[in-house]
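Following this line, the structures themselves.
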Structure P
Amino acid sequence: MDHRLNQYGQPIGLFVDLPLPRPHPPHQALEGRYATLEPLSVDHADGFFNAFSDPSGWTYLGEETPFDDRQHARDWTAGKAASRDPQFYTVLVQGRAVGFLSLLRINPQAASIEVGFIHFSPALQGTRAATEVQFLLMRHVFEDLGYRRYEWKCDALNAPSRRAALRLGFSFEGIFRQALVYKGRNRDTAWYSILDGEWPALRQGFEIWLKPENFDAQGQQRQSLSALIASAKP
């Protein structure tokens with residue numbers, strides 16, 4: 001761990017040359033080549049109801065449960081649209097609402113922020129759009145807002161989320177045991193992060209991966225994101 005010594009010979013953290021606090025994320029649209037992130041609104045409720053037909057997708061989402069009907073979807077969406085921490089975004093692909101995610105635990109004073117409450121429909125999972133929206137939020141946080149730390153946390157038993165974090169370039173930091181109780185059960189929480197100094201190499205890997213020429217006529221990737229990120233790191 002990098003450090004310096006104070007006048008008493010004790011190790012202390014390096015000086016942070018960054019104006020603090022950083023701005024709270026503006027709730028605005030982020031445009032990509034394959035998808036758009038828009039502030040979540042009640043207008044997206046019917047799209048969510050149609051997209052999230054598989055109840056297993058809700059297993060690790062806090063206290064949330066599958067929608068019983070369209071009114072349940074509208075009521076749920078209205079509540080999330082009003083929240084500013086978490087601050088929710090809808091994933092739109094060709095105008096259809098196919099997923100959502102949020103920025104949360106927003107700490108402008110520490111320049112730290114988390115991406116979470118992620119729910120991608122089967123139609124979005126594994127697509128270029130699914131990766132691109134993660135890239136759009138990362139770039140927004142590090143470049144537009146100047147944050148130092150970008151976090152990902154999940155139930156330690158949520159294997160797909162843990163694989164996704166590593167694929168996207170997050171570093172594993174450990175398990176917080178018995179960190180939460182939700183849905184009447186224990187949650188050990190797996191922690192991951194990306195730091196601002198790591199972002200330039202990650203950005204390079206994402207940009208190469210997202211180029212149309214990285215995919216063949218059948219839509220299969222020519223180079224994996226993990227390999228591109230690894231090769232871009234110093």
Structure Q
Amino acid sequence: MKSNKVIIFGVLDTAELAYYYLTNDSDYEVIAFTLTKDYIDKVEFCGLPVVAFEDLESLFPPENYLLFCPMTAKKMNTLREKIYLEGKKKGYKFATYISSKATIFNNEIGENCFILEDNTIQPFTKIGNNVVLWSGNHIGHHGEIKDHVFFTSHVVMSGHCIIESHCFFGVNATIRDYSTIGKGTLIAMGACLTKQSTEEWSVYAGNPAKRLGEKKSYDLY
């Protein structure tokens with residue numbers, strides 16, 4: 001019997017995927033789903049109860065259950081950050097899922113991370129809290145990914161990179177070695193970043209990647 005009981009936040013595709021991964025490829029047992037009251041329009045999801053986030057502590061006390069919040073990167077990860085921090089205030093510890101088909105090397109990885117199959121995380125790179133690595137990314141050695149970051153798929157992050165919080169990386173983006181990616185940077189799909197730093201809350205696209213004027217990442221995604 002699985003001993004780590006988890007409540008998943010959300011009832012959309014990402015929550016359904018999280019339920020599948022946790023059920024079939026982890027030691028976690030999903031007990032229920034949760035959502036803020038205003039958004040609840042069903043009583044069950046994946047055959048499990050859907051309960052109000054506002055009432056969660058009384059139904060599933062934080063000393064007995066973990067919370068998992070595998071939300072998307074909308075509003076540059078700030079929506080996922082908000083729920084994560086509210087869960088922390090309620091006293092919950094968070095699950096982290098690392099696919100059995102990912103390659104890791106005793107990396108330091110925080111809580112509420114969702115790391116899917118075919119990610120390679122090389123030695124001496126640290127990953128913070130509330131980070132999503134979708135499938136198939138290369139995360140280079142001696143780097144750091146800070147909190148509330150989202151990598152889509154097939155992103156190459158070369159060695160010795162620092163990724164500040166709230167960044168987003170589109171499919172097939174490439175980041176050169178020794179780069180520092182400023183807080184809230186959006187690296188567009190297929191972009192090749194040859195510079196070694198970016199401006200906070202900025203957008204970079206193209207090959208080589210260039211900043212898109214004064215556009216702010218949180219206004220676009």
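Values quoted throughout were computed directly from the atomic coordinates according to the rules given, and no laboratory measurement underlies them. Source: prediction; values computed, not measured. Cβ atoms are built from the backbone, for glycine too; each structure is taken alone.
One of P, Q was used to calculate helix-only ellipticity at 222 nm (-39500 (n - 2.57) for each DSSP H run of 4 or more, over all residues; to 500), giving -4000; which? Numbers along the way, then the final one.
Values: P: -7500; Q: -4000.
Structure Q accounts for this read-out.
Quick one: mean count of other Cβ atoms within 10 Å over residues 19-26 came out at 13.0 when computed from one of P, Q, so which one is it?
Working: P: 13.0; Q: 16.8.
Comparing all candidates, it corresponds to P.
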Which of P, Q yields 13.8 for mean count of other Cβ atoms within 10 Å over residues 27-34, as computed? P
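When relative contact order in percent (Cα under 8 Å, 6 or more apart) is computed for each of P, Q, which one produces 15? Don't skip to the answer; put the middle values down first.
On the way: P: 15; Q: 11.
The read-out comes from structure P.
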Value 4.2, calculated as distance in nm of label points 7 Å out along Cα→Cβ at positions 43 and 195, assigned to which of P, Q: P
Structure from which 17.5, 55 was derived, Rg and Dmax of the Cα atoms in Å, options P, Q: Q
